[in-house]
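Structures given as structure tokens follow.
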Structure P
């Protein structure tokens, strides 16, 4: 389940306390209902902003967001039309058959790794390119009445970038063994044009004649004077003018050549075998001009268009393809309210209470409108940088119903659309905007938040000490109680099975090695019992000083030397870090939310820091030693009354209340926290909790966004 990290809030809400005091709860409900009656009055000021359609960047090269693809592969149950989008409208160039698949790439700089008449060899080279981290295209051309296969790699901004890549592939021993004497060459976006033709077949035959002269040539479509498509041949694929001149010299006998018209849209066509991996099956690969052209892909099929490169998702609406910053931009444009069907489904489980889904719908609608054209040629992207958008597959009847039930409704404050931020879980209290970005926003204040529903059904874990002295977590169902205790009174439990993994945090993480493995009947000492890490409460670590230093230096260059101490310098209204002291000095960051990244990627900044090596030691002569500041030898008085340096790296300290703390001789750091996401604005789990307690979506929105109005045109 993916819940957004793009997001927290103030009226007292303590579900545990209120549950035990029904009279106070009744009075509170009455007061809150009175407040709601005031908050939901719709203002009479100006028009309410709205969107008819929205543009979502699925792939884009932008200062705020970079996600690139070398190709875009589309399939639809219905016919697809491919056209050129212009201010006056879309002029159709071609139309596919129902169920067809078509592919696009930029007409940019690529590496021609090899050309061969052996399909199996060509396929092996493409597979090698992909295995080595490259992007491979397997295309075919006809030359002298025989089929040849061109292996292309990459999508590069310049000839220099392509040249660097070509040098890499030239040195690849596997490719060298496959391509034989075939030379690695560069291909670019510079072409000559030769004539016009009545069909693609005729254009392909003319291109074959040029290939027989030793130059690359391709059938292409261009926009005729009336806007319709017309077939032509593009000769050469040069990276510079010198290369283009060489093409002209070689191709002199193949037909009339003229410089490609810069004002005309050309779409070069190749036969591509990359997807089918079969010599007998290909699909058209269309090259999108680097600049000045927007290709438009549309269908009338109600089932939409599938984009293979974005997890094979299917989308409503149409697609626009263009070159932006010399990379392929893929934009999905669709009716705004239909976009929200998928956003609500991507941000919140459809099984959640209807009022929570409605609150999410209004928050998502408001957020998108607030963004404007935030990505130059798109309003939003499809990830948590904006809000999660997974296409038709993310839609559910309940999410569609929630959007339709709130159609056109948005949240406003002071006559302006709010930035309706939201996160997965506020962890019991939403964040004040100042705690996250350092600036005050009147409608983004801290409020208590009922986020406990993320803990429903989860098991508890015990933090234990193993016979080796190591500490870690074992799930409760893998342990059984005993009547035994330690001399200090700590509970001893016994492992029930063989091969039980001891985890560093109370959660199974496939990509994190366990602390250790223990067998049946192993006795362990219990330090604490905690619920499995989740969106409400979590544990992370332990982190070594070197690990933290590495993550801190990606955010700030201020930390020098090893991390010895780590503590909160100050916290905000919700208890989130607003200042972090590293070795006693404040860590400089862009904004407080950056502490999450600086500390190794923590779920939130509402946390406590466990400095495992931090301890105060009473020494002789009324002296006090503070570790790790004092880094001398650590001596412990044994049962025989003699001081000795403890063996191993772990220590266990008993306080006056009988609690045992696990400590270490050398610094490591654990974080115990609450919440998931930045915590500002609406908490999604909190919205669920409020909805399940009987509150409607307007109340939920006005609870997390202070003094806002829910309005509709």
Structure Q
């Protein structure tokens, strides 16, 4: 019997099933090595940690053995957009090429599906703030009558952050379960049933982790049991897992609780009169608490927030309001399933706030400089939003829960991404994922970096923290943009730097596309269509920008992407490393920044025919010793400090990089390391 690895390689080889059925498919040695390693992991129920550089073709490399294995397999991707692409485009193509009939299912979190009960409730609610929202709601109503799967992604015209979404989708808190009058027609239930019956289930990390967290707490499972898991974009998993193995609450869910209480009370005699006061008190108290928090930093630790008397008083008032609402709901909960669900939400809200405040916490001395509480392994923190706040309890280390679940599953696990290693080593991500001596595979990008790309480090830029860095940056970039005729993606470490650059480039000759000025998908499409635009984004744009062709020919990164100093979880993690005798910079800050930089760099070359220039503007790459680790972790670019080389790169006939008189540049080549004298 032919082995799975051999069969997978055959399918992906020259003249194999995929080459015969897919136009423009090219067999790649790196892809063949990757698919063989994945197939072996499936058969041996092993753990594989594999970095596959851009262009390796990792999606086909795991889909082929997944479909040929006959195993029950769950594939988890980083985002819903990647999930949709994998399920609707890649999976059908590979299945057709292989000629296999394995069933598959797409499963998302419940907030992605229309809730018929919530939609019915929203019909009688005067919650729409403008005519556009009224029109959008009418479109949802019309669509609800013809959709088969209830996936909100089918509504292309509805923005991802539309305020209508919470009104027509459910959460774990407000779902009525089997008491719902629409239970037999529930889109979430139907999606889970399809997943239970399917051979291959495509999910995203949020759903996967929600399932792991539920299993950890003993409440059952969302996803069907599987014999193998493929975790794509695995570098995202540790940070996401920290949120799911903790717990949180926020202003908006509590506001929705108050409003849902009134909506549910309309059909119960006497309930509306009883709940009107407590619900209104909760909403008013939340607004006053948010006002009291206005003077706080955008994010910070719980103990610093509670050191402000008005904030502590505000949280105490919120506790009283929640308790008052819960007590009134106790008296009417049996009148309807909806009111009973609201009561359960109020009970959970009181519990979470109590745990976040610390029931046995000592009184704080507001006159003294507050000290953090004793270490508990968890970080209690808050974050402000423009019209609300969120509070969270986050574990600093999730390697334990991840390891326990993986071992309990008795399944094969494949963790893969284009950005897992730091200077060629897997130790950092393996530790974060709780992997002990995993099988590892490093497949560099197969692109011809010497021919296709150039790395440019401008000279004369000040330290990124110095005044005037932004002005100097634009001055250094302007001739690059002139040489490339726009066609650039500029990544900024902060929203302030992004806004300043947008202002400086606003009157330039190139169409400008700025993060936040339109929905992400719309912005990217307009940038692609422009042909010579300049796209400006912050850290959240590092991943998911996939623009093939000349429309994106320059990627600019203003500063090394070290984590923000105001991240309380990151601060606590660094302090824990310090207490344990480690080096926070070497063990955490540097590896995280290297992986983040690799994500940004990965936006430049997306195909064998792409060409482009990477512009790294942080002078610390050449003035600090750690700069070499960053550079050695990147693909083998040609490197230069001469603007003339960038201009030559974009000149007609694609002139080769010049060898100018600059001794630093002259010493550099595609084969030579970055000059030691620069570090």
Structure R
């Protein structure tokens, strides 16, 4: 339970004038027109939700004057979706999300968007769903959120579309370096890319293995995009048919409808946007046929194998370094900590006589290996300049990758080299400190690998109840001690209360737990309250964690529903164990709730999370509300009253903030703090006693 800084995530959007007539691309259809449409609110009977999907640009939906207003359309059945057209009225949303669902209950975010004017926005997407929902998370004006038209776009022939290109043989006219090969554009990894030599024309092509009916190509451009290009298909890789010609492309993500058939698909770039070459994060070809190359359901990490039979070679292998830190700042931060598949432990270079640029970290794979990929998860002390090197004997080194523009965070490097030893040779620091890595993972074939830890947990079932407490005992009785451990002590974070072992946690006989804060002396403090947790009684990995709670109001109150990593119980200190805050509300402003993650690289006021309100902006203290977190191998999605309010995507966190440390057991905590660093101290206006009511806590797995 700690303070946070909300993270704003935006995407680049192509905008056109709001009064332009909509022109569908060849093969596109509007899936949403005339379909049942609902909304969180409507400003009046003249601006209903249905006005945004009636195909009439003179009618509009407008919401009540609050943030987090949503508009939802039922397409009638699951449909392939390729994009959205948003025709905003002057009261547009400056930030918003677009989500999809097949049951109107479990939602997946497909767009985190921004707008800076009422201009029309055309967005590319790739989804298959029945329900689509747009939620305006921040208004641009003092009014509500208003749309003339919300169009969900599909393709007339895409009902059987499958991703055909992932992992297929891919070639190109050139590659900027060994780190940016053609195969990086079809590996399904948005952290890797193909980039060409610094000239045009340049081409990249993929072999689908056999002739397929083609429906579209999705292009995810890096900053060095092509401004003019053609998409071509071929049966033999020699005779080409042009499927689409683009003469004024603007980068970002493009979805281009195709027709006909072909075994080979090629992008031929004839003009470029920068002084560099042509660069693509992903080239995705969709069509009909065998779905064996479609994107698989992600599995829990760490992942021991990679495409092409590559395996994790570096786990638990001997590591050495030019120096290692071991002090109060980074205790026992030795080389092996970067090789242990533990995302919360790290290696750091020492500072015996001042930080220097020269340094190295190496691993002995145990036998000669063919190295194909190196994955680095950096601490903020990263290298901007370094080389990846291989050696047969640890003496003579061959460089297989070099950079002077390292970006830190998570870097996935596709390389090719042979050797028993792999070394990172550091040449330039990013800041005043040394070098530090949470992970130095080497993949390939050969070597003498040790099987890394894997999780055999199935995907969680968010509807099967695995554990609960309904608090249905007699009035005045305490919590069920077979389910809960009652905490006693002074708490942390500058809190003013003493948590008592009994007396402040009671059932009310009406199906509620009452956590009561009192002005009462105990444990050397002037206030008492209650905290309890499920440690050593119910601990779990993945699931839907849900509680129905009524929070108190008043300066200094800090109710929370949260989880701690179970390894905290065996001595791993916070925040290395991980913390998942599902709900925190400050008594001085109960209109706002917070959900946050805390880890070594982001914690306290710098935690990764978001704040949100009720659709009508009412105080959360007025009534009971249900907070939930759906947690799986891909991330954590936070809900308030079954409305998605924040998504912590694992891949996004790793590439923007630091390691994801939540793929292990956690336990649940409920408490009502009094005062603290974040809410501030109580004052003369603070009402005593105050009650936090909990109707139930449930875990579905």
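Taken together, the values in this text are just the output of simple stated rules run on the coordinates, not laboratory data. Just so it is clear, the model here is predicted, and its values are computed rather than measured. Cβ atoms are built from the backbone, for glycine too; each structure is taken alone.
Worth pointing out:
- Comparing distance in nm of label points 7 Å out along Cα→Cβ at positions 454 and 582 across structures P, Q, R, the highest figure comes from Q.
- Origin of the derived value -13500 (helix-only ellipticity at 222 nm (-39500 (n - 2.57) for each DSSP H run of 4 or more, over all residues; to 500); candidates P, Q, R): Q
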